[in-house]
Structure formats: C-alpha cells, structure tokens
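Presented below are the structures under discussion, each in the form of structure tokens.
What follows draws every value from the coordinates through simple rules; no lab data is involved. Given the structure is predicted, the values throughout are model-derived calculations rather than measurements. Cβ atoms are built from the backbone, for glycine too; each structure is taken alone.
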Structure 1
C-alpha cells in the first residue's frame, strides 16, 4: 500500500470511514462528499492506482467489486435505480489514485 494514499489510510484504519462492506480483498465505505443520497466507494485493498494499472492477476477483483455493488444496491434499497461509475485519470475526474468504483443512487425524482 502507498503510505500517503487516503484510501490506503482508511484500509489501515488510520483514517475513519463509515464501512458498508469489508472482506480480505475489498472494502466499501460511504463517500465523504456524496453526490447522491447513497454514495458508496468500493475499493480493492491492494493499492492499484487506476484501471490502467491492473495486472492479469488482479482482474478477479473487478468482478468481485461489481458483485459487491450489486449486493450493496439491494441492501440500500436502490436495486432498480443506481449508477456505477469510475474515473481513469485526472482529466476524467479521478482525484484519489487508488482504483475505486462509485455506487450512487437513492434519488426520489
């Protein structure tokens, strides 16, 4: 893990987070600046800066992350109306350079 990465610090419990899911490879927690009523970040515990840095041996984590997104959407009551979103690179809006998937939903429109 990278020492100064905010997500690595959350994984190591050096920074607080409202954890929604955790296992040995993945952690999911509420975004501190939510863009939706439900906004959860799903993050591999292994520090991988972006989708572009995944190695063949790491791609199993992506399917697991999407499965967790599906389960959290069900748990949070947004199963029929949600977005999954990821940014790759600064110009695409990536702020934290540790791969993460945004699960967003819960709008009442």
Structure 2
C-alpha cells in the first residue's frame, strides 16, 4: 500500500466529519483555518526536512510518489491538512460544556 493510499483513509474520514459540520451548519470559519494551515504546513516542511535529514524518519522509495518539498515527500503533508480540518470540525460538532466558573461558583484571583 502506498502512502497516498494510506492517506486516503485519513482524508476520507476528515472529509466526512467536515461535511457533517457543514451540513449541521456548525462548520468552523474557514479563513482562520486557511491561515492555520499555511502556518502548520510551513512548520511541517521545516521539521519534516530536519527529521528526515538527521535520519530519524525514512520512507520506502517504492511507496512514495516522488514529489518532494525539500527532502520530505509530499504525502507527509496530508496529516497536517487533516489535523487543520478535522480538529476544528469536531470541536464545532461536539456539544458545548458549561463553563467551570458557573459550576463551581469560585472567582479567579
């Protein structure tokens, strides 16, 4: 199984959760997510290249697409995209909890 095939499972699940949030009219705001995606993809590019460069992580060359950002395979960036879309979508779908200050009645000093 290639890394793109593996990513398909994750990205399909993420797409379903995001679609559920959109259909429930509880979708996150997409502009801030776009900014977060840019920042996360940039840091992913830096740190993935460092980790691969020092030999901490290696990829089977037969299972990658051959497209790279530096020495990091393009497939590596799917997880950052999945996180940026999945976590806020789940956050908006889950019911809100009452705040802790209203439950405890305490004040913060």
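Out of 1, 2, choose the structure whose coordinates give semi-axes √(5λ) of the Cα gyration tensor in Å equal to 21, 15, 14 when calculated. Here the read-out was taken from 1.
Quick one: distance in nm of label points 7 Å out along Cα→Cβ at positions 75 and 99 came out at 4.7 when computed from one of 1, 2, so which one is it? The value was obtained from structure 2. As an exercise: distance in nm of label points 7 Å out along Cα→Cβ at positions 27 and 51, calculated from one structure in 1, 2, equals 2.4. Which structure is it? Derived from the structure labelled 1. In this comparison of 1, 2, the computed figure 42 for relative contact order in percent (Cα under 8 Å, 6 or more apart) is attributed to 2.
Thinking of 1, 2, which structure, once helix-only ellipticity at 222 nm (-39500 (n - 2.57) for each DSSP H run of 4 or more, over all residues; to 500) is computed, gives back -6000? For helix-only ellipticity at 222 nm (-39500 (n - 2.57) for each DSSP H run of 4 or more, over all residues; to 500), the value -6000 is produced by structure 1. Structures compared: 1, 2; top value of distance in nm of label points 7 Å out along Cα→Cβ at positions 19 and 43, i.e. the largest, recorded for 2.
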